[in-house]
Structure P
Amino acid sequence: MLRSLNLQQKLLYSCTSAGINLINTTVATWLLYFYAPPPNSGRPQYLSVSLVGVLLTIAQLWNAVIDPSIGYWSDVSRTQWGRRRPFMALGSLVTAVALLLLWTPPTAQSGLLNAIYFLLVTIAFYTGLSLVGVPYDGSLAEMATTPAEQVNLSMWKNVFGIIGVLCSAVIASVLYSRWGAIAMSVVMGAVWLASVGLSLLVLRDRILPVTQSLSFRQSIVITLQNRQFLILCVSTIVVQTAYAMLLSNLPYFVTLIVRQPEPTVGRFQGIVVVAMLIAAPMWNWLSQFYPNRRLLLVTMLGLATSSVLLAGVGVLPGVALQVQAAIALALIAPFLGGYFVLVYALMAAVVEYDEWLTQQRREAFHYSVFSLSAGIGVSLSSLVIAPIFSRYGYTVEQPLGVRVVFLAAAILVALGAVVFLGYRLGDTLSEMQ
């Protein structure tokens, strides 16, 4: 029986969550804007918004497809450094290099060369991120062995993830607007490498004895037969699509709807992050009295409602646009933070249930399929945003497309909640049985 984690171990372990969210948020917020800025903004147009959407979809689908292979490989690996450490160490280096290359297109004009370069570098970036993220997420069920500790550790991961988003919001927008995207990527890459290194110091990465393991094909077949897991994954695809749409839409929202300059994007992100931090302990406390599945449903319904409020910013007369935007973002934050705390705790419960059924430890494989669901959602978001912008506009004169994106995100989250109504697993093994 493993000992409970002390506070220092929880904090160091959660550092990678900060790094992942730091660079993920930076890329999700600024990459589309960097390659396809608003027309007449004075910035170079490296690629069209539609082409960026297609290429991002291909890269993110690649990332989603390789996740199960990485998860399976991580679960069955037996090295003197453990199952997870080699993947995380190599992946952190690949990600840091690719992060820098993302912002150095070969030409200043839109063309085939930029498109090929963009696709190859984004594939490298997301591959490195998966090499870190899949084994790291899979280690949660090994680090925390009781439902209460799993929710608590998931809360700390989420808190650090929010801190990563906050750092991205505060630092990335300033670096981007003052010194450019390359300076931004150098700073973010250095912080990323440090965050993964700190987590590796306390990672419980046991060298398990060699046993008869399920083949990759068997793992897929058994996982696809788990209806509860599939419900969670399908719901995640829908909600992650909406979440990625919200992130990508934020720079356009701030500059075109709120009519504020680019550096203020970070301030509005900061409002979301601070509100998420304040609300994070609330979900940990509520999980002591209510089933996690019910709380997750509440977060999805709240996220859908608050997304509608974002679409209506500027409609209310007599209230400054900045005030309306700040209130709407502050309302969306607690539900967004609660969703990520609870969904990872539910995944830990699924892993425990699977071990009871199969007598196999397949933490990383389950989290990888879960990550595949999230990756599909992110890739779909690029396909949804581009036609909305093209049809309804994303300029100062015609910003309706920005509002429609928020409405579309609200509808998607509501659909995710409907799918999740079929989830029935309890928080403990006895409840699951």
Structure Q
Amino acid sequence: MKHSLTESATLRYESGDPLAQLSQWLPRKAERGKLLLVDFSLRQYWLPEAEVLALTAIYYKDAGGSLWVSVTDRALCYSESGPGQQYAAWAVQHQFARIKAGEALRLAPTFIPKPWGREIWLTGVEQRGVCKVEGMGEETPIPWLQAAMPGEDVGACGTPLILLKILDPSAEPVVGDLYFELHEEKREVYVVTHIDERAWPDGTGYIRFGFAPKKRALYPREDAFRAAYLDAVRRYEVVRRQLDTIIDEQSPPPAAELASQERQLRGEMDSFTHMKPLRVGDVVKVPLLTPHALQHGVRTIEFQTPVYERKILSFAQKVLTQDHWDTREGVAQMHLELPEPERFEVVLQEEGVLVERIVDFSDFEVRRVSLAPGQSLANLVIEQYALIMVVAGQMQLAGSVYGPEQALLLPRAWQDSLVAAQTASTLVFLLALPRDSAVES
């Protein structure tokens, strides 16, 4: 990258591996109040062609010895005399986050439209979107910061974080129903945060989850059930594709007979599946190979393995991300037994504090923490990083207050306490850790 800069008593300018250059510069006590800039290249692994991006890591060690980290893709030039003022001016001019090493990071939402509503990503990094962290009012893409942050404090460079997002389906029936799909590798957990009363007036929503035991009992063998279900989906798919063609070609509305046939065949197909009731606060752990589809008007927080793979068994709209369903392959693999009800392990329980492990996957775990007003959780041991999503109440941290559906990344070097604000509401938040991380209190 071409910068209009020359080295001086307060600025060192290098190129190459930013962490290697930083490790040489950091130990020098004389570098307080000075800047280190390092030009480097980052392979954009989240894009199909994985193009290389030219970036500059900016390190500022303030007078107190604290390290600040930023990354930019813009050319820099002098505009201020002091290094601290210059660093702040660059951040404002080029709109990049200033991150104080060791402090909690707010995760900025990225909105992804879907046929059934939208997803709100907090840590996603892929072709459809790259999430960012906030710092001093500006934002920086997560993989850029991972490449420059020392000690892998925000996760290893090139390694996706646990995927954290919000599913926000439309309240309209059918339109807001997600794909009926299964996963071979991707592990998921949903925590219900809202049931839209327009869709579910009694406050109970649903997820299509596996298969109906009464329907299964009508077939003497598993292979007969699978064959019957596959036939029902295929008959529905024929009509579904006819309707999709009419919509694509902007033809006149389909005849009432075709619309009626779609409803009838969809009902026959759906009769094979089980509808699991959901209320606010419920947790749904989705086992591998279990078909599932969150229903309209049910908003959830989701943690999942950061891999993009699925097999779509059916969908009551046109699938936009692929030109086919995966019904035959999915039916051959899918689990037919309904999972046993989940029992949560109590990790810590004392006055005003409850910590439950609600998910214990092979690659990550999730804990639900409930704190009475004024209570706190301290002495967290973070071996890699931690993700936090507030579900209810308010959290106080480092002079800031975080409310429902606000998310944070706690770096490996983080040391502080998570405090429930003095309000009438209990603070409830989710704490996700890579599988070999641990929490102690």
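A few comments on the model shown:
- Among P, Q, which structure scores highest (criterion: Rg/Rh (Cα atoms, Kirkwood Rh)): Q
- Top of P, Q by FRET efficiency 1/(1 + (r/R0)^6) of positions 203 and 259 (r between Cβ atoms, R0 = 41 Å, to 0.05), largest first: Q
- When relative contact order in percent (Cα under 8 Å, 6 or more apart) is computed across structures P, Q, the figure 15 traces back to Q.
- Top of P, Q by FRET efficiency 1/(1 + (r/R0)^6) of positions 235 and 307 (r between Cβ atoms, R0 = 35 Å, to 0.05), largest first: P
- Label whose coordinates, when helix-only ellipticity at 222 nm (-39500 (n - 2.57) for each DSSP H run of 4 or more, over all residues; to 500) is calculated, return -5500 (choices P, Q): Q
- Read-out volume of the Cα convex hull per residue in Å³, for residues 19-266 alone, computed value 212, structure in P, Q: Q
- When FRET efficiency 1/(1 + (r/R0)^6) of positions 27 and 403 (r between Cβ atoms, R0 = 35 Å, to 0.05) is calculated for each of structures P, Q, structure P gives the greatest result.
All of the numbers you see were taken from the coordinates with simple rules; none came from a lab. All values derive from a computational prediction rather than experimental measurement. Cβ atoms are built from the backbone, for glycine too; each structure is taken alone.
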